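Visitor: I've put the structures underneath this note.
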Structure 1
């Protein structure tokens, strides 16, 4: 149940991320790496809120959202972002693709498993 909720939250975070990336890079023409970081930041706020309030509710219902909890979430997410940017950069430098948003999607996909495990066992694990 937690994994499916996490993936749903992540799906909507990915939609936010990819939409932001597509608009700013593929339509407006900004550089991909800074916009990837901006899109990540925006979707991380969204994901933290919904993971805390819904996906991990069985673990978080007695605990308020906190700066410490968000900091842990952000730490895990930053590692995922590093993986995302690495994959994004590798794809963009290796292939000539018209819509760079596809490379961004591949980058996001690579960090999902790490992000889930870190969230489940460290960020939202209030049974410690």
Structure 2
């Protein structure tokens, strides 16, 4: 599994059709599951949620652990994933926001970086 299918979907306006938007959400979930596996997380150590939003926005797909909050969305400028530390699975605001292009989110260097960070909110 790579991010290639997701990157291809994000070359289009995912709000242009319900089918494309659903593909975006489904591929994003697959990529986040793969990221969770690469991070060594067990199924009970994370949640994946999806909010479709309205017709004008891509919505957001979330991987949430007790210490890490990750979102995939389509933006006007670039297709990014944002991530930050959090305090539990009810914390959706957490610490400072970091960004990475979705194409790089399964790269070994990025995954290694996530694993070595001290994920605690100050």
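Visitor: Taking mean count of other Cβ atoms within 10 Å over residues 10-17 from the coordinates of each of 1, 2, which one would give 18.4? Intermediate results must be reported in sequence, preceding the final value.
Guide: Working: 1: 18.4; 2: 14.6.
It must be structure 1, since only it matches.
Visitor: Just checking, which of 1, 2 has the largest value of relative contact order in percent (Cα under 8 Å, 6 or more apart)?
Guide: Working: 1: 30; 2: 21.
Once relative contact order in percent (Cα under 8 Å, 6 or more apart) is worked out for each structure, 1 has the highest.
Visitor: Out of 1, 2, which one gives -9000 for helix-only ellipticity at 222 nm (-39500 (n - 2.57) for each DSSP H run of 4 or more, over all residues; to 500) as computed from the coordinates?
Guide: Numbers: 1: -23500; 2: -9000.
Corresponding structure: 2.
Visitor: On to the next question. Given structures 1, 2, which gives the highest value for distance in nm of label points 7 Å out along Cα→Cβ at positions 74 and 90?
Guide: Details: 1: 2.8; 2: 3.4.
Biggest value here belongs to 2.
Read the figures in this text as sums done on the coordinates, not as results from a lab. Keep in mind that this is a model prediction, so the values were computed, not measured. Cβ atoms are built from the backbone, for glycine too; each structure is taken alone.
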